[in-house]
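Some structures to go through are shown next.
Read-outs throughout are calculated quantities, based only on the coordinates presented, and are distinct from any laboratory measurement. Computed from a predicted structure; not experimentally measured. Cβ atoms are built from the backbone, for glycine too; each structure is taken alone.
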Structure P
Amino acid sequence: MTRIVRSENYTYNETGKLLYALCKQYPSLERFSIGKSVAGRDIYAVRLSEGVSSSLFAAAFHGSEHITTNICLMLLEEMAFAYENNCSLDGINIKKALEGRGVIFVPRVNPDGCDIAISGATAAGNRADEIIKQCGGDFSRWNANIRGVDINHNFNADFEEVKRREREAGIYIPCASKYGGTRAESEPETAALVSLCRKENIHHICALHTQGEVIYWGYKDYCEKRSRQMAQILAATSGYALDYPTGTAVGGGFKDWFVKEFERPGFTVELGRGANPLPISRAREIYLKAREMLTICAIL
């Protein structure tokens, strides 16, 4: 196959062109917008196959983790190729595995934050001065959306506890990372994912982050047995460790909300090792190590 997705930085506009190219190459793919960011950028989703239920991959909640967009799209590209050519990916016949079901990919949950992390203050428009002040000019580590709200702290999963932990950590105002906003689901990026999950019959979700080669699974005691069984399969095929988040990472996340809201399995996969932001040149290397796990997660 001729690969379209590469290990290079993609801005919002470049990501849109990439999605167009993928959908043109693979007619089985359907691109649609699930909502808009604070700055009015579309939050795109792509569907492969269709059925009574779908698994869902969501990536790039954090600007500095935009490498997860590449990894998500690498998976999408290879699954689409295998689906249309009726062939296998990591020993799995994708077309057969997806009979009666689908996979939805949201490769860039936070398009504004990713553009800030890639392009700096110029991506922030009239909020540039605020962004510079909040991150001290180090745009590469920008995680929040353009309003300084961390999307993965803004979901309605024990939100009051999230705010208490923020205060204990000295986080009171919008900033580059870990500020959850004034209320749960205050941000349009959060609301877009919530709406998608309520509209579609989502079997389970996988949120892609970096780094640590760790799988966080479940939330409290919701859907514990089924989540544990699936998590053990994912760990066995990847060599990633199973763990639980701690501190300000507990609650408020997409995985936490989904598991609590629907009592269905959800996973946060911390891809790769190193210090964020991971070099974009490592995208394919990280993807290839995790590919079998991600493919299995799509069809479980």
Structure Q
Amino acid sequence: MRLFTTPDAMRAWSHDQRRGGHRVAVVPTMGALHAGHLALVEAALQRADRVIVTIFVNSLQFNLSNDFDSYPRPIDDDLSACERAGVDAVYAPTAAAMYSSEFQTYVEPGELADRLEGPLRPGHFRGVTTVVTKLLGATTPDLALFGQKDFQQLAIIRRMVTDLDLGVEIVGVPIIREPDGLASSSRNVRLSPDDRVGAVVLSQALTAAASAFLEGERSADSVMATVVSLIKTEPRASLEYVAVVDATTLQPVTRIESPAVVLLAGWFGDVRLIDNCVLGDNGHC
């Protein structure tokens, strides 16, 4: 496995692989790799001849400095996990390599970033679109894989790649969950033992929403009420929002006629978690 820390070296290696006829995939991450990340790697290995994992904790997408400072950075463990998983190259640039003192160009997301997570995390998606553009530029892949747990982020990246003619196939991979249903996340390790037990209510609420849909419920308000009522049974949970939106436009819907997604965010202590469930054709939680 090769390790690269500068964009020029990473780009040269990727170009060599593609010139040799190899299909290249990239899995962008902020490290602290868990089962969800490794599922992305596995999916990449099935779709490409060469797999790159990027590891970079992107300061631009954190709107709370303490959240950035406390984000786990177990780089040695991450590199070992990548090697065991069969990754061909890791791109782990320094902050200086990514954002020099003269850096001044950003990628502004469109209206998909103006709702849901957008108003609650000012500047977050601007940071995401900027760093993803830079990572795609350094790795020059044929395809890039992202987890569907960050559903809004995935929609924004797809829109950006299309709008900017970046020529990269964007693949969304279903959420990987822990045995009790909690969505895999690097933030889970920061939950207290009691909060970790309570956090399962998020996936339980989404499962209840999916069951209601399968039983014929089509009212978005009723589906949201199901989610809210279940989460309220967990005293350690502080629900920030729940929404039912069109799976492509992210616009709120009143009646679920086409594939839609239930998205939610909640707090357990000082840890913020998000989750979602797709309803409709080939829906999944």
Structure R
Amino acid sequence: MNWIVVKVVMHEAPGDWSPIIDLFREYGIENTLEEANCLTGCYVDVDGVQTQIEGLRQSLAPFAIDEFSAEPLVEIDWENEWKKHFKPRRIGNSFVVKPTWEEFESQPGDHIIVLDPGQAFGTGDHPTTRMCLEFLEKYVQSGRSVLDLGCGSGILAIGARMLGAGRVLAIDIDPLAVEVAKENFKLNQVEVEAEVGDVTELQLESGWQIVVSNIISATLINLAPDASYALKDGGYWIVSGIIDQNWLDVQKAAFKTGFQLITYRQEDGWTAGVFQK
């Protein structure tokens, strides 16, 4: 498999990388690496990737970028790269996220999520994922239905099922992410439906009790009316993936469609919140 490494170099490291990271995510690079004044991410070299790269390049124009590069990198052993950095970690009161290659001695009440993330976003290392899992711990009750919009590796859908959720449906625009999620559902022996689709263009079912969306802010803003339609009265919309400075805009979109803000959290420049219909 061939990869394209995208690198942004600035004269000096910004105080907050999150606006640029948000753009990387918007253009399909979910996982990034910050090193001093450089931010790096990767694309799989497939049809259409040059359009994504050019869109990212143009969107970065307002920033003081010294260098933007997109160079081929061939046959990287990503499995072993993951093994260097992905270790078991506790999240919230009961979750432990671990890769298949690590041993872990569980304690009573632990929910052990085993992941082979592959190329899909979501290992529990990022604040946006952690905050979502912690909110799911609070709001998922036995039998509640959960719709995961932008499922990535499937970690949130898995967590919901382990907490006792009833029907769970996971949707992502990236077919590769959905395939990775399906494998992770099998690995964790949880029953979750999975579909490929653009969450802002789907005709969503109504009647869900919880919708969880760990997606970029612009998508959340566009998604607010659909999330409201999908939820039954009293249902909860858990949102994450929001850089702090975009939180007010997400709130406005949610309020406009009739949501009430229940709670929110901020960590390392990112915000997650819970709205109720």
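Here are the numbers:
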item: Ranking P, Q, R by mean count of other Cβ atoms within 10 Å over residues 199-206, the structure that comes out highest; result: Q
item: Structure from which 16.5 was derived, mean count of other Cβ atoms within 10 Å over residues 47-54, options P, Q, R; result: P
item: Which of P, Q, R leads on FRET efficiency 1/(1 + (r/R0)^6) of positions 15 and 255 (r between Cβ atoms, R0 = 30 Å, to 0.05), largest value; result: P
item: Among P, Q, R, which structure scores highest (criterion: mean count of other Cβ atoms within 10 Å over residues 31-38); result: Q
item: Among P, Q, R, structure where distance in nm of label points 7 Å out along Cα→Cβ at positions 71 and 159 as derived comes to 3.7; result: R
